Every structure is written in C-alpha cells, then in structure tokens.
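Below, each structure is written out as structure tokens.
Each value in this text was obtained by applying a stated rule to the coordinates, not by laboratory testing. Remember, it's a predicted structure, so these values are computed and weren't measured experimentally. Cβ atoms are built from the backbone, for glycine too; each structure is taken alone.
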Structure P
Amino acid sequence: MAKRYEGLKHSDGLYRKVQKISESLDISESGKLVLIKNLEDSFSQLEQDLISLLVTNNLKGGYFVEFGAASGTSGSNTYLLEKKFGWAGILAEPARIYRDDLLASRKCHVDFRCVYSESGQYLDFIESKTTMLSTLAGFEKNDSLSKDRKVRKIYQVETVSLNDLLIHYNAPNKINYISIDTEGSELEIISKLNFDDYTFDFLSIEHNSQAQEYLIENFMDSKGYKRILRNYSQFDSWFVPNSFSNSAILC
C-alpha cells in the first residue's frame, strides 16, 4: 500500500488530494487504500461515494437510492458505485433538462417524479438557471443558496413519496446508501419515511442551512442514526446506524 501511495506523487495533484482527504477524515491505512484506488473515478462533490465504500467495507453489488440525481454523472454520488462496484439502485430527478443525460448515462432504475412527503400531487417545480439548485416551489428560500436560485422555468411535476418510490421498484429492506439532495425539502421527505421497514448503512442528507442541519440531526437521532465526519461534510449531514463501528473510518 505504501508503495502505491508514494507513486501518487507523480499523479497530477491526486497524491495531495488523497493526503488532504485522509487527514481530514482521520481514516485508517486500509481506508486510504480505498481512496487511492477509486478517487480518480469519483464524480461526487464531497467523496460521498467513497465514504459509502468505507462504511460498507468496499461492498460489491450493493444497493443505492439517489435524488436529486441531476445528470447522473457530474456531481453524482452513485455513478462510481454502479459502474465500478456493480451496485443496483434508483435515481429520481424531476428536472426536465436532465432526462436525456440520465437515460444515456445510467442503467439503474430512473424515475422522473419528484420525491416528496406525499405521492400523487402535481406541484410547481422551479428549474433554476443553475440547474443543480432546482427545487419545488415553496422551498426555494429554505436554505442559504436562495440568493443564487434564479428561475429558468416553472412547470408542474408529479410527486412520489420515498416510501412509494421504494415499494414501486421493489427496493430491499436494507439499503446500503441513500443520497438525499432536494434543495430544501429534505426534512419534509425523511420525516414521512417508514424507518421500521427500511434500514440504511449510510445516509447523506444535504441541508445548506444551520437551522435545517439542526432539525435533520435531531430527527435522525430519534430514528437511531448518529452523525459522522461532521467537520468534513460541509453542506451535507452524514449518518450511520448507532451500532456502526467500522475501523476504516473510526481509527
């Protein structure tokens, strides 16, 4: 492992990035190896895909759920898991601008409904000029990015609850990783999730505001999940079950 790590010094800044991430995360030597082998193939913003691998002991053939999925590649928290580790799963993304890219880039289930607290509603959706900031109308001022959320289009989308989405695609009761990024409605969604029927190895939930961060953390605590890597996850909150004790991260 040491030889391979030293060899990265000639890899266009990758060595420095691995070193910075591993120091920030305080991970073990085996955890560093996961970073080294996979960092170049990661499309996620904060290495959420790599953290899910650390949490699940480099699992192959796992199961993910990601929404909003955007294009399915740039900024994707699950592309690496599907393409390199053979994970199956569900992507959900209501923004019309991403539809062709999603269908072209991914082989897993793709759903174009808007994940929300209830199914079967038709609600206004704001497609932002910065498309990754798109959200349901009514949530556009719910986080610290509201000033950057300029309207490009508004159209109606059909909603689906997370429970119904999982049932529709026959998702397993144990989901290895779920990525929740809906630009303001995250707490609304998870508060209606049936935690008695579904368990998760790792959850990343965007908050983008201190108030939402606090509420999400309190809610997840009530469901038996603890927060990890608080100082590294920035605008995300990352959770694992209270029983989690993976030495790859908690060294």
Structure Q
Amino acid sequence: MSDTSDAIHEHHQALMAAFDGHVTAILAGRPDADPTALLQLLEQDLLPHAVGEERFLYPALDRLLRHHGRGTATMSVDHEFLEEYVRQIRVTVQALAAAPTADHAGLRAHLERLCLQLQAVMQLHLEKEERLYLPLFEQLIEADEQRRILAGMHEVHTERPAAPPAVLDVRTLLPAQRHEWILDTFSALQPGESFILVSDRDTNPLYYEFQAGWAGAFTWEDLELGPAIWRVRLGQPGAVASGIDPSLIILSH
C-alpha cells in the first residue's frame, strides 16, 4: 500500500474498532457504556468520513472503474460477508442445540448479535440492488435475456450444495488460510458427516478451540498423532464411519 492508502486503511480500522467497542459496551450493559460518546463518534467522525469519500475519493475511483474495474465488485464483497454470517450462525445454532442449559444465554446473545449484523448487511445489499442495478437491468437488457438470467438464478436454488471433502489436507496452505478452511469444511457438514483433517502441526490447539467454542457440537477422533503428520476425523454429532480406511489415504505433499 502507498502511504495514502495506509492512512485511509488505518482510519477505517480505528473507526470500526471504536464503533465496535461502543456497541459491545452498550449491548452488554457495562457501566462504561457511553451512548453520548457513541453519537459523537458517529457525527464527528463517521459521517464526515463518508462525506469526504463522496466528494473526493469516489469521483476519482469512478473514472478508474470505467476502465479498469468491475462495477459490481462491491456487491460480491457483500456476498462474502453474507456467507460468513451464515456460517457463523450455523455454528452457533449447532452449538446451542448441543450446549448445556447454563451456556444458552451467552450463545443466544451471540446469535442475536449475528442476526442483527446480518440483517443490516442484507438491508444495505438489497437496497443497492433495487436502487442501482435493477433499473439498469430493466432498461438496458432485452426481455429474452432478462428471462434467461432469471431462470439461471432460479436453477441455483435447486442445486445440491457441494459435498465436503472426505479428506482435508491443510499442509500446503498458508498458516493464515488453514483455520478458515477447517471451519468452512466443518460448517458444511450435515449431521452424521465427518472428514479427515491432515496437518503437519499438532492438532491439540484446534481441539481445545473447538471444545471451548462448540462443546458437544462436534466429534473428534485422533487417527495419527505426529511427530510428522497429525490426522483427525472431525465431524458433526452423531457422525458415523464413512467407510474410508485411513491407512489407504494417499496424502499429498
């Protein structure tokens, strides 16, 4: 990043961190919650930031997008957020179903916050489509092409989700990617399904993370415990043997 991009990025991060801190304190009913300070942040930092972007940053970017960019790229970013919220809600719902009663209040509070955040993203996303994209769609695309596009969108609803892999070998992934891939694969499991995780790092920290966050909502079977390779069968509660003989799995390098 350039120095200028760094400055904008750092301001985004600081603004979001400050906002999230206020929201967390207010939702938790903490004594340090300060709605007046929250309003001050919004009026004196967030809104001026938005005005500055509208006046100076976006006009410059509009010229670039016409030649170098993709006008719907921001909508695809929204979809990434929608998918991540759905994944987190799925994991939380599964944990809630399996957790002891004493843990329900905390999990429900977490679920409520995820739903509110997803609701806000959905409202903004759909409003952008209704105000900006559908008018262009109606005015500039031929009726036959409109119907073809709509038919394709309907077909997506009848597609079966991609089955999770029988074996997830994370040794070729960067450390920062491994955690996301493991959670995504676990979240895609249906009740009774499992997969074999292959790693070149001790899997105990991952086990303790699952135990802390999803106790009772996962199954774990150690198949190989190092020192070079760790293999674990990770599944949803009630997972049954998949018929795969771990000794016959060919591990990639």
**Asked** Comparing FRET efficiency 1/(1 + (r/R0)^6) of positions 133 and 229 (r between Cβ atoms, R0 = 35 Å, to 0.05) across structures P, Q, which is largest?
**Response** P
**Message:** Going by mean count of other Cβ atoms within 10 Å over residues 181-188, which of structures P, Q comes out largest?
**Reply:** P
**Message:** Quick check: -19000 is what I get for helix-only ellipticity at 222 nm (-39500 (n - 2.57) for each DSSP H run of 4 or more, over all residues; to 500), calculated from one of P, Q. Which structure matches?
**Reply:** Q
**Prompt:** If you work out distance in nm of label points 7 Å out along Cα→Cβ at positions 37 and 53 for P, Q, which one comes out largest?
**Reply:** Q
**Message:** Quick check on the output: -1.22, -1.33 is log10 I(q)/I(0) by the Debye sum over Cα atoms at q = 0.14, 0.17 Å⁻¹, derived from one of P, Q. Which one produced it?
**Reply:** Q
**Asked** Out of P, Q, which one gives 3.0 for distance in nm of label points 7 Å out along Cα→Cβ at positions 45 and 197 as computed from the coordinates?
**Response** P
**Prompt:** Out of P, Q, which one gives 15 for relative contact order in percent (Cα under 8 Å, 6 or more apart) as computed from the coordinates?
**Reply:** Q
**Request:** Assuming 1.6 is distance in nm of label points 7 Å out along Cα→Cβ at positions 101 and 237 as calculated from a single structure, say which of P, Q it is.
**Result:** Q
